[in-house]
Structure formats: C-alpha cells, structure tokens
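Visitor: These notes open a run of structures that come right after.
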Structure P
Amino acid sequence: MNPLMTIKGTLAVGFILAMAVAFGMGTGVDGLKAAAMVWLHVMAGVVWIGLLYYFNFVQVPGVGAALADTDGPGPAAINKYVAPTALLWFRMAAAVTWLTGLSALATLGGGMQGIIDAFTFANGMAVIGLGAWLGTIMLFNVWVLIWPNQKKILGLDGKQHEADAIASAKKIALMASRTNTALSIPMLLCMVGYAHAL
C-alpha cells in the first residue's frame, strides 16, 4: 500500500523524513528535544496561516463567484462540506500555534520570565514579543470574532438567523479575517526575523 494515498500515511512519511533529517544532520535526540516545540509551533503556524490565506484568497472569492453565477451550482458544497472542516483545522491550528509559541518563549527565556520578557519587549525579546502580540490578537480574532460568526453564517450553531444577522456576521467575520491577513505579514517577519538578525 502506498502511504501517500491517505493523509495519515502522507503525514507519517513527512514525520519519518523529518526525524531522519534530525538524526542524520542534526544533533540527535538532544537537538530534537530542544527544537521540538519550535518545530511544532512552525508546523501549526503553517497550517493556520495557510488556511487563513486559503479563506481570503480562494474561498471568499470563490463563494462570491458562485453566488453571482445564477446558472452555476452555488456555494452549497463549499459551505456544507469544505468550510466546516477547514474552520476546524483553522481553529485548532491557531490554538496549537499560540500554545506552542508560549512554550517556545519559555524555552528561549528560561521559563515564565521568557514569556514576560517577550510580552513586555524586555531583554532582547522585542521582535519576537511583537510577533507574540500580533499572534495573540490574531488568536482572539479567530476564536472570538471569526468562529462565532462563521457558525451563524454556515448554520453550525443549530439556530435560525434573520438575513440581517447573517449579513452582520459575514461583515464581522470578513473584517476579522482580513485583519488577521494583514497582521500575519508583520507577524511572520517577527517570527523569522528574531532568529535571523532583525
């Protein structure tokens, strides 16, 4: 059986290859332990920001085009089958990214002091601290603004909503998502820049 025929098999191959790199080119178990939280942080962040970009660059325009095409199939397939799963991965990736980011800050700064230093821009942690603040704002937007409003829009909250409430929910979710897209650009600069001389 080809492992690339399933997503679980594909992920397993990817993790096995990463372990081979860690042991073959890195410092073995000790190096992997030291880098594991940052590695998980980056992996979850790629999923989170990748889905954020998918929603903004692909799905929102795609649903808009589907709604405008009176002879087309409409947006039902995206809204019923794709969006709920994508939103689940989006929310979970946001949470894992933020939690592993806190852990990475603690590792960088020797415990809780690393988190405090980052969020107060102290002891050389200003760049990564700004990235942490941007990520925290983005996490808030995901869980407090985007997700509750997407539940209304997609009917995932089990309630009936008036057209005005859905229109309002669409605007709030879109603006929070666009805000996150804008914030992701300097946030990524801070993440990369901290380790690469910014």
Structure Q
Amino acid sequence: MARVIIVYATDYGSTKKMAEAVAEGVNSVDGAEAVLKMAEETKINDLLAADALIFGSPVHMGSMDYRMKMLIDKVCSGLWMKDALTGKVGAVFTTGSGFGNSGGGAELTQLSMLSNFAELGLLLIPLPKNTPGYAKAGSQWGPHGRSADENLKPKGLNDDQLVAARHHGANVATVALKLGGPLAFAK
C-alpha cells in the first residue's frame, strides 16, 4: 500500500477542488490511498506516515500561501534536521489568477515548494507535457488551475482544468508504489 498525503491551503475553494482531483487520481491506482489534509491541520506524524507528499497552494503575490510556508518552516524543518523524509516521493500543484495564461507567479510558487522538497531529500515528480490535461492546466513542475478570468474576476476551476491534476495524482501514486517505500541513501 502506498499512502499519499495531499496537503493544501485554500482561500476560495479552488485549491481544495484541485486537491480533491489529485486525490481521485491517487485513489484510481490499485494499492494507493490518498489522505487529504489542510496545511494548518498537518502534523509531523501525518508526513512520516506517508510514502509520498503532494503540496498544493494558491499563488499569493508570486509565492506560496503563508499556511504552506508555516507548515514547511514549523513542521518540515524539524524533519529536515533528522533526514526523516529523505527518499519519499514529492510533487506540487497550484491555483491562482494573476496576469498571463497560467497565472502570474504559478511557476515561482511551484518551484519554491519543490525547492523545499529537494532540501528534504524527496524524489521530485514533475508533470510531463504528454500528461492528459497539460495544455489546459499544466506546467512542467505540476498542474496549475487558473481560477480567475483575464480581468481577475474569480471563476473557479472547471473540469477541463482538473484532468491534469487527476493524472498527476495517479503518476505520483504509481511511482510511490513502484518504489515500495522511501529509498535509503548512504549516511
């Protein structure tokens, strides 16, 4: 069994909706189980019990949500000191508006979360461009759902934008299952 925790923060419900789509993808893989958690509810044991971590954040001024950053600073940093997450699988997704087709700051937000995962020693899973739904809601780093129109009026996510999220969840679960647990690295 591969346990995949999907940790997210949400403002208007779009990131939660994408997190649920990622969980559907995880649960579509035989032998995988998705666990959804809000960032502020996530504890050390939640992360330790997972084979894979998927973090999702709305984009805030070109960066991740403060609740995600608090989780990384307050919970993950102690795990980093102990190398407790090394060898687990990690992936990210974002939602947001801003200007530009994918939404301003989406790539920077994904990269900042992935940078933290790299520090933690996680094996990073990107979103290949041949992933179904990539053209509507993808970047090479992970799915991104544009949740506002070109005039920055909130519109939420539609089903077309969630296809890439579902496949991303399935990809991460498949990798976690194939690894059969965290990889061990020399100390």
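Bear in mind that the values in this text are calculations on the coordinates, not laboratory data. The shown structure was predicted, so the numbers you read here are calculated from the model rather than taken from an experiment. Cβ atoms are built from the backbone, for glycine too; each structure is taken alone.
Visitor: Say we calculate FRET efficiency 1/(1 + (r/R0)^6) of positions 21 and 77 (r between Cβ atoms, R0 = 35 Å, to 0.05) for every structure; which of P, Q gives the highest result?
Guide: Going through P, Q one by one, FRET efficiency 1/(1 + (r/R0)^6) of positions 21 and 77 (r between Cβ atoms, R0 = 35 Å, to 0.05) peaks for structure Q.
Visitor: One of P, Q was used to compute mean count of other Cβ atoms within 10 Å over residues 13-20, and the answer was 22.1. Which one was it?
Guide: Here the read-out was taken from Q.
Visitor: If you don't mind, another one. Taking relative contact order in percent (Cα under 8 Å, 6 or more apart) as the criterion, which structure among P, Q has the greatest value? List each step's numbers first, then the result.
Guide: On the way: P: 18; Q: 27.
Once relative contact order in percent (Cα under 8 Å, 6 or more apart) is tallied for P, Q, the winner is Q.
Visitor: Out of P, Q, which structure matches 3.1 when distance in nm of label points 7 Å out along Cα→Cβ at positions 5 and 53 is calculated?
Guide: P
Visitor: Also, quick follow-up: A value of 51, 33, 25 was computed for Cα extents along the principal axes in Å; which of P, Q is the source structure?
Guide: Working: P: 59, 50, 29; Q: 51, 33, 25.
Structure of origin is Q.
Visitor: Okay, next question. Quick check for you: by volume of the Cα convex hull per residue in Å³, for residues 37-84 alone, which of P, Q is greatest?
Guide: Going through P, Q one by one, volume of the Cα convex hull per residue in Å³, for residues 37-84 alone peaks for structure Q.
Visitor: Moving on to the next point. Starting from the value -25000: which structure in P, Q was helix-only ellipticity at 222 nm (-39500 (n - 2.57) for each DSSP H run of 4 or more, over all residues; to 500) calculated from? Intermediate results must be reported in sequence, preceding the final value.
Guide: Details: P: -25000; Q: -11000.
Of the options listed, only P reproduces it.
Visitor: Another question, if that's okay. Just checking, which of P, Q has the largest value of distance in nm of label points 7 Å out along Cα→Cβ at positions 61 and 125?
Guide: P
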